[in-house]
Structures are given as C-alpha cells and as structure tokens.
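Asks: Presented below are the structures under discussion, each in the form of structure tokens.
No lab work stands behind these numbers, since they all come straight from the coordinates. A quick note: this is a predicted structure, and the numbers were derived from the prediction, not measured. Cβ atoms are built from the backbone, for glycine too; each structure is taken alone.
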Structure I
Amino acid sequence: MQYRVAIIVGSHRQQSQSAKVGKYLHHHIGTAYPYAETVVIDLGEKPLPLWDEDHWRGQEIWQTQWKPISDVLHTCDAFVIVVPEWNGMATPAIKNFFLLCHDQELAHKPALIVSVSSGQGGSYPIAELRMSSYKNTRICYIPDHVIVKHVAEVLNGDAIPLTEDDQYIRDRLHQSLRVLHAYAKALLEVRNANVCDIQHYPFGM
C-alpha cells in the first residue's frame with residue numbers, strides 16, 4: 001500500500017530536539033518503508049499565526065499561511081505528532097495547530113504521538129492530546145505511543161545506537177510505526193465506506 005505520512009513537529013524552537021526526532025523518523029520511514037512518502041511540518045521553523053475568527057472567514061493571511069498546510073494534510077493517510085513536554089503541558093504551537101484543523105484534514109486517519117522530554121517526563125502531553133485534540137478533528141490516535149526520555153542522549157543520527165537506551169527507543173519507534181502503517185491501511189477502508197456524515201455532524205459531542 002502506498003501512503004503518505006505527515007510528521008508534525010510541535011516545538012516552537014528552531015533546531016529543537018523535537019525537530020531532531022522528526023528528522024530521525026523521516027529518515028527511518030523513508031528507508032524502512034519504500035512505499036511511504038513523508039512530509040515534515042516543523043512548527044518551529046514555520047510558525048503559524050494564533051487562531052482567530054478570521055480563520056473561519058478565509059482571510060488572506062490564512063489563505064497564504066494555513067491553506068498550503070491544510071492541502072498537504074488532506075493528502076496524508078497517517079500522522080506522527082512529535083510534541084515536547086513544556087512545564088508539564090503540550091506546547092501552545094501544537095494546540096494551535098489542532099485549533100486550525102477545521103476542514104476534516106485529520107478525520108478518521110491514524111496518528112502516533114511521540115512525546116519528547118529532556119529528562120524523565122513526557123507523559124503529560126500524551127494524556128492532554130488524547131483527551132482534548134480529537135473531538136472535532138476526529139484524528140484517531142493508535143493505542144501505542146512513544147516517550148523519548150533524555151532526548152539529547154538518543155537518536156543522534158549514528159547508524160549504530162550508542163547505548164542500550166538509544167537502542168530501546170529506536171526499537172519502540174520502529175514497532176509503533178509498523179502499527180501505524182497497519183492502521184493507515186485499515187482506516188482507508190473506513191473513509192472509503194462513506195459512513196461519516198460530516199455535513200450533518202461536523203462536530204463531535
């Protein structure tokens with residue numbers, strides 16, 4: 001199955017550790033899954049304006065800054081959401097991203113959450129995104145998720161992992177990506193079944 005994966009990097013920082021993780025995923029998917037195309041959307045390199053009501057009205061700023069991203073998301077079959085834990089929370093950038101997704105860009109498509117921590121944390125963004133980001137976007141998070149702890153010490157581009165922790169997190173990422181691919185194939189059938197009445201039920205309850 002040919003499919004397209006968007007890797008969303010949810011850090012505000014340029015050249016962030018989250019971006020490093022996104023680049024690793026981009027390289028691995030391109031190498032391990034020749035039938036998959038990847039696109040990286042780094043919210044640190046290309047910050048989005050904060051949502052306001054003009055977004056609904058299609059004002060020019062949104063046509064130039066959001067519509068190209070929206071068009072890409074519509075073409076994707078699966079997503080990897082890379083989000084750092086900042087002060088025990090998901091970042092404002094990733095929350096803003098989900099506010100902007102209002103045209104079923106993510107609907108009934110699988111996503112893997114990859115949380116990033118400089119230390120031993122990383123669980124709170126996963127709980128936050130699972131709780132609040134799916135209602136109107138209808139994104140379908142797979143049961144698997146990955147927490148990249150002590151991120152500065154792992155996934156540093158070496159072909160051979162440098163430590164047991166580095167090997168472990170690579171193995172977990174690879175396994176979760178295999179699961180994501182299976183969900184992408186299965187949920188394509190759901191979208192093609194025409195059972196989702198977006199016209200009459202555009203919002204979740």
Structure II
Amino acid sequence: MTFARIPLFPLPLVLFPHANLPLHIFEPRYKQMIRECIENKSEFGIVLARGGGITKIGCMAEVVEITHQYDDGRMDIRVEGHDIFEIQEVFEEKPYLEASVRTLDEDGNPKLAHIPEGLMELYSRCHVLLFGGEPEEINREEWESLAFAIAESLPLDLDEKQTILSLRNEDERLVQLATMLRQLIPRAELRHRMREKAGGNGHAGA
C-alpha cells in the first residue's frame with residue numbers, strides 16, 4: 001500500500017485496471033492537467049462523478065497515446081487503467097482537483113479465483129443480446145481480473161461497476177458479477193426485442 005498526491009479527473013464512468021479509455025480533453029483546467037501529466041510522465045486518478053460529488057475509490061490512469069492534437073489545445077488521448085486507490089483528502093489549490101490517495105492492494109491472486117458456475121454462459125448470453133454476437137475470448141495475460149474484463153465490456157449500471165471496482169477480492173467480485181448479469185439479462189432481452197422491432201418496421205414503438 002502506497003500513498004501519493006495525484007490530480008483527479010471526475011467523469012461519469014468507471015475505469016478498470018488494464019482497460020483502455022479514449023478521452024477528448026477540452027476544458028482549460030483539464031488541458032493543463034493532462035499536459036502536466038504528459039510532461040512529468042505521471043498518472044492521474046479517474047473517479048466516478050455522481051450526485052454533485054465524487055466516489056472515494058477510483059482508478060489510476062496513464063496517458064499511453066495522444067491520438068490527435070487540435071490548434072486550440074484540445075486533444076484526443078487514450079489512457080490505460082492501473083492501480084485502484086482510495087481518496088484520503090481532496091485539495092482545491094489548483095484549477096483542477098487533487099487528492100491524497102492510498103493504493104489498495106488486491107486480496108489474493110485474481111487468477112486463482114473460482115469462477116461461479118454459469119457465469120461465462122451468462123456473460124455470453126448478455127453479449128449476444130446486446131451486441132449481436134459472442135464475446136471475444138478474454139486475454140488473461142492482459143486481464144488479471146476476469147471480473148474487471150467482463151464488467152468493462154458490458155453496459156452495467158455505473159453503481160454496479162463502482163461496486164465491482166471497490167471489491168478487493170476476485171472471488172467476491174465474480175459472485176457479485178454473476179448476480180448483476182442475471183439482473184442484466186431481462187434488460188438486454190428488452191433491448192434486443194426493441195432493436196428487432198425497429199429493424200422490422202422502421203420504429204421501436206408499439
């Protein structure tokens with residue numbers, strides 16, 4: 001467990017370790033923040049923004065690519081999620097937020113976790129209903145946590161994704177995830193039916 005002071009980027013999303021996320025940086029304060037991170041080769045923290053506040057647990061992000069730079073200073077970047085952290089104190093001394101954080105260690109080896117019976121079938125069913133095809137095989141060399149990989153690829157509620165991010169034990173994450181996928185299937189089936197109806201008559205109304 002380590003402590004650090006990092007810039008914060010509150011967003012309406014949850015970033016998982018090893019996930020890649022494209023971002024369009026346009027606000028002056030965040031253009032400054034990202035420039036400083038690139039120049040210093042340092043990370044920043046992405047936290048879920050909700051209800052006018054931010055969550056205490058977030059994910060460190062590293063800029064791995066600048067995909068486009070605009071004349072006015074805006075930029076398109078790609079970041080990768082790293083360590084999970086918990087905010088200890090927030091500072092408002094700069095145009096953007098900073099926080100003192102402690103990184104949260106994983107409880108056990110995620111690759112040795114027990115995969116609940118039926119989980120992969122639930123994942124496949126959700127993916128087919130939502131995206132029209134089977135999911136690609138998850139690269140376990142890239143993703144230490146199967147739960148993070150699945151949660152990243154499906155449109156779970158943000159609160160559900162935040163719950164998965166906050167758990168420090170893979171067995172617990174996978175059990176929680178199985179419950180979430182069972183709850184997701186009815187919503188996925190409804191979306192599938194609406195999409196089929198829209199394709200059949202040009203609209204999704206009754």
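Asks: State the single structure among I, II that was used to calculate FRET efficiency 1/(1 + (r/R0)^6) of positions 9 and 193 (r between Cβ atoms, R0 = 35 Å, to 0.05), giving 0.40. Present the calculation step by step, with values, prior to reporting the outcome.
Replies: Values: I: 0.65; II: 0.40.
Computing FRET efficiency 1/(1 + (r/R0)^6) of positions 9 and 193 (r between Cβ atoms, R0 = 35 Å, to 0.05) on every structure in I, II gives 0.40 only for II.
Asks: Could you tell me which structure in I, II was used to calculate Cα Rg over 2.2 N^0.38 Å, for residues 25-144 alone as 1.08? Intermediate results must be reported in sequence, preceding the final value.
Replies: Values: I: 1.08; II: 1.35.
Source structure for this number: I.
Asks: Ok, one more. Assign the value 0.7, calculated as distance in nm of label points 7 Å out along Cα→Cβ at positions 113 and 129, to the correct structure from I, II. Let's see the in-between values first.
Replies: Numbers: I: 0.7; II: 2.2.
Derived from the structure labelled I.
Asks: Still on this structure: Have a look at I, II and say which one yields 75 for percent of Cα pairs over 12 Å apart, for residues 49-96 alone, as calculated. Working shown, then result.
Replies: Numbers: I: 71; II: 75.
Computed on structure II.
Asks: To continue, here is another question. For Kirkwood radius over Cα pairs in Å, find whichever of I, II sits highest and give me its label. Display every interim value, and only then the final one.
Replies: Working: I: 17.4; II: 18.6.
When Kirkwood radius over Cα pairs in Å is computed for each of I, II, structure II gives the biggest number.
Asks: For structures I, II, calculate distance in nm of label points 7 Å out along Cα→Cβ at positions 73 and 105 and state which one comes out highest. Write down the numbers at each step before the final one.
Replies: Numbers: I: 0.3; II: 4.2.
When distance in nm of label points 7 Å out along Cα→Cβ at positions 73 and 105 is calculated for I, II, structure II comes out on top.
Asks: Among the shown structures I, II, from which was the value 14.8 of mean count of other Cβ atoms within 10 Å over residues 65-72 calculated?
Replies: I
Asks: Let me ask something else about it. Tell me which structure, out of I, II, gives 1.8 once distance in nm of label points 7 Å out along Cα→Cβ at positions 121 and 177 is calculated. The partial results should precede the final answer.
Replies: Numbers: I: 2.7; II: 1.8.
The correct label is II.
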